[in-house]
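These notes open a run of structures that come right after.
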Structure P
């Protein structure tokens, strides 16, 4: 039994060494804040939203970041020059988790309140309609608070940050 557990542990330990792609570990866009020279690396294959402002219109792309060369990146097969980027936004994991929990939990409570109202209307119970309205209200609040939290991310603007490709 001990040999089996030890063999399984060694196999799993060996497998985890292949989990990271060392070739793309340090590739990405380096954003440097001009005010205090703080440096942030936005790694390759991370989900990003990129805006390009060419004066007449603002274009945006959303997808996974890929490095083509020292001056060009790609977002879902659309090549963009690094000098043409006006803003980059990266999603925050904590905001997505908290927003998802609030939206799903509040939506569940909201649906339960609406179901209680519907059942009370069918059975002519005024107390159930009132309680269902209160429950639905308490479900709607976290739902509508959670939806905008899902879209919170860190934004890097060309006015404050300078961008360069790191290979």
Structure Q
């Protein structure tokens, strides 16, 4: 089946969502996982990086991946580490799938999903997004998966497909 992989990259908990192209209700039938890592389990940063990237592609195995979308790196906490993770995902996507990663601005993606809202801190925004997806019946278990689902929703919007909006 032809699918898109949508990612919320993080060194602690990377959210991964796989949606099928052409699915009439992709946010309900999506497959979701969170790749959790700790510095204690992976004291070597390079090994941790390889582990995260390998788990992303392990989860996607068996699907014909036609696009990869990920939350774009933003300024702030751990931006250098996130940029390294983003770079590793970019390289492996190109090497394994011959595809270019499509960056998605998370603020624009959240605005599409929630409508115009007052400026929220990161934790508040993640809680609201998680609640919105759970209310819509999406199989998201945590805020990493909810953010990846928000990226997937925006990808649908970019491709002119039906998406969840406020």
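All of the numbers you see were taken from the coordinates with simple rules; none came from a lab. The model shown is predicted, which means the values in this text are computed figures rather than measured ones. Cβ atoms are built from the backbone, for glycine too; each structure is taken alone.
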>> Matching task: 1.3 is the computed value of distance in nm of label points 7 Å out along Cα→Cβ at positions 4 and 108. Pick the structure from P, Q.
In response: Q
>> Going by distance in nm of label points 7 Å out along Cα→Cβ at positions 44 and 68, which of structures P, Q comes out largest?
In response: Q
> Among the shown structures P, Q, from which was the value 17.6 of mean count of other Cβ atoms within 10 Å over residues 52-59 calculated?
Replying inline: Q
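Which of P, Q yields 30 for relative contact order in percent (Cα under 8 Å, 6 or more apart), as computed? Please list the in-between numbers first.
Values: P: 26; Q: 30.
The read-out comes from structure Q.
Given that Cα Rg over 2.2 N^0.38 Å, derived from a single structure, equals 1.59, which label among P, Q identifies that structure?
Details: P: 1.59; Q: 0.97.
Among P, Q, the structure yielding 1.59 for Cα Rg over 2.2 N^0.38 Å is P.
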